[in-house]
Structure P
Amino acid sequence: MTLPRTPSFRLDGRRALVAGASSGIGLAAAVALAEQGAHVVLAARGADALAEVVGEMRAEGFSAEALALDITDLEATATAVAAHGPFDVLVNSAGLARHAPATETTAADYDAAFNLNTRAAYFLAQAVARGLIAGNRPGSIITISSQMGHVGGIDRAVYAATKHAVEGMTKAMAIEWGPHGIRVNTLCPTFIRTPLAEQTLKNPERAAWILSKIKLGRVGEVTDIMGAVAFLASDAAALVTGTALMVDGGWTAD
């Protein structure tokens with residue numbers, strides 16, 4: 001009898017692109033991939049912040065480089081992906097939130113949220129997939145979605161709409177690109193302590209609501225998503241595509 005062996009989480013020899021990588025969840029994802037041996041290209045709009053992060057990663061012995069990029073510029077994004085790719089792994093963590101009651105949503109906030117969270121995410125995934133298909137290479141495309149891609153929330157009609165859209169496009173892309181060996185998934189965190197979430201967490205009423213929904217009784221930390229990113233990127237998730245990995249402390253369990 002030959003015992004089975006767990007597929008490796010290692011990513012040696014693979015190139016990864018992480019968008020929104022200068023802080024928060026994106027930075028944690030970049031480190032998680034680098035820890036598994038990937039060469040990581042960290043992309044974000046702020047060149048100075050990227051340079052600092054990449055310097056720290058290299059000091060730790062990781063293979064990393066910076067790419068100043070605004071992924072809402074679709075032409076620049078396609079050009080950059082073609083020039084620096086193909087990428088075996090994409091983690092798209094770029095996103096924004098413009099929270100308000102649905103009766104007070106402005107067209108400007110609606111457009112800004114969809115422009116980055118949905119439109120830019122769609123075409124970034126497309127650019128990476130095109131490079132993989134042209135090179136006849138398999139790959140893993142991961143979009144940082146949200147538990148709000150599966151439920152609703154107070155003052156979050158627009159944000160939830162963008163993330164529900166991301167969940168739909170992920171399923172369709174997984175169907176189309178599966179024959180090429182390209183896996184497409186989302187990772188759906190609950191509230192994570194990042195600058196994006198801090199304003200909500202500082203509101204006592206909202207903080208109480210959040211903790212009442214998270215069955216494990218605590219807000220997430222960026223480290224809580226790192227293992228999930230490494231898993232989805234690796235051969236350990238070789239049969240996982242078109243799905244959402246919930247890292248929500250049980251929020252969506254009921």
Structure Q
Amino acid sequence: MAKLTVVGIGPGDADNMTLRAHRALQASRAIVGYHVYVDLVRPRYPDKEFYTTPMTRESERCRMALELAERGKETALVCSGDSGVYGLAALVYELRGERSAPEIAVVPGLTAACSGAAVLGAPLTHDFAVISLSDRLTPWPAIEARLEAAAAGDLSIVLYNPASHGRPEHLRRACGILLRRLPPERPCGVARSIGRDGESGMVLTLEELADYPADMFCTVFIGNSTTRVIGGRLVTPRGYRHG
């Protein structure tokens with residue numbers, strides 16, 4: 001059997017892909033992934049075999065990658081951002097179960113919390129929470145409880161999957177939950193199309209964020225009680241100046 005490597009490709013552009021990820025893709029014979037992510041790497045590795053599945057077919061995608069490795073093909077399963085943060089690394093291990101083959105390796109990547117924070121300034125210099133607003137796999141009451149807990153803990157918060165065609169009101173609902181504890185003027189930010197054409201960042205308040213027309217290309221940041229806007233950038237101090 002060959003090895004299956006689960007690769008986080010970061011935002012998708014070459015500048016934000018790690019050397020380790022690049023080497024893993026170079027060493028592979030087959031590259032498997034959601035078609036959007038495969039299309040991001042296809043031009044750099046034209047000699048590879050490519051296999052794709054549509055959105056929501058994650059189990060099928062992972063089984064395909066495992067089967068290719070079992071048939072002796074060095075295989076890379078690509079994930080946007082990091083391979084473990086809302087990625088497929090855990091599912092690959094679940095599907096392989098207690099077997100020892102094929103060998104699995106996990107290559108981390110630059111997740112949107114980090115790359116989006118850099119677009120906006122430095123909003124994650126202190127403790128923070130990452131929460132997905134997609135309720136396809138997580139019930140909304142659990143998401144709501146996590147939002148409330150993060151707000152109660154005075155954590156900076158990063159929201160993944162803030163809205164889509166099927167759930168256009170989720171960001172507004174999340175802001176409503178946060179506004180139960182947080183002031184409407186709390187500094188927030190939105191990073192869009194991180195690392196891709198049209199990359200942009202916007203700083204706004206929590207009250208304004210509730211009306212922001214977010215989509216799946218957006219990553220949302222909510223500051224903690226010390227976060228402020230400095231020179232138009234979103235900044236959360238760590239406290240070094242007072243050390």
Structure R
Amino acid sequence: MCRHFAYLGPEIPVERLVLSPPHSLYRQSWAPRHQRHGTVNADGFGVGWYAPGDPVPARYRRAGPIWADEQLPDLARVVRTGALLAAVRDATVAGADAEAAAAPFAAGRYLFSHNGAVTGWPASLAPLAAELPAGELLRLPARCDAAFLWALVRHRLERGDEPGEALAATVTAVAAAAPGSRLNLLLTDGTTIAATAWGDTLCHLAVPGGGTAVASEPYDDSPHWTEVPDRTLLRATRTEVHLTPLKEPAT
């Protein structure tokens with residue numbers, strides 16, 4: 001469920017990242033090539049980007065399919081960025097949260113997305129709710145598994161975990177509470193990317209001309225895309241990518 005994408009590199013129009021490539025996120029909304037669960041991502045979309053010199057990202061999100069939005073092509077044509085996170089959504093459970101449930105979720109300098117589904121949601125993660133202050137639970141932006149995962153990640157970031165640690169700890173805890181969950185998480189602060197491959201596809205690319213792309217699946221047919229092994233944590237900058245195996249939770 002869902003497809004997502006992050007980019008760090010030279011400043012270019014959003015259009016060239018999200019809309020123009022032959023197998024762009026836009027096309028993946030109705031014709032994904034590597035999606036293992038579901039075939040159409042029409043339950044919302046979002047684009048988050050960083051303007052030069054501003055550490056707090058802007059977002060454009062809608063509840064409907066990306067192909068039906070008349071404003072995005074113009075916006076993507078004129079907005080330029082050197083850091084972006086975008087996603088198209090196939091909802092785990094149908095709900096009424098509209099664009100509030102569409103990634104990217106945001107707090108401060110961070111953007112976050114979840115590609116996958118939590119097994120047994122929401123009952124399976126009820127024990128993990130005790131980790132969060134009551135105020136954070138009351139402020140959840142949507143009643144979906146992705147929003148709750150973001151709350152868990154954000155809580156770890158706020159207590160001082162670095163992004164990769166926050167994702168790894170969240171995946172391990174959720175996988176223990178809800179075995180069989182698919183937990184591909186994606187996080188950026190505009191200067192780095194952290195991501196997990198846990199139950200679904202993930203790949204990365206050294207972008208020609210400089211930069212790094214991390215995606216659920218390749219947006220073009222370049223032979224230089226590299227698949228990330230399952231159960232792996234990815235950390236990336238504009239010039240480097242590091243992969244670390246993730247351990248299965250103890251049973």
Quiz item: When distance in nm of label points 7 Å out along Cα→Cβ at positions 20 and 124 is calculated for each of the structures P, Q, R, which structure yields the highest value?
Solution: R
Quiz prompt | Which of P, Q, R yields -8500 [helix-only ellipticity at 222 nm (-39500 (n - 2.57) for each DSSP H run of 4 or more, over all residues; to 500), calculated] | solution = Q
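FYI, it's all coordinate maths here, none of it is from the lab. Source: prediction; values computed, not measured. Cβ atoms are built from the backbone, for glycine too; each structure is taken alone.
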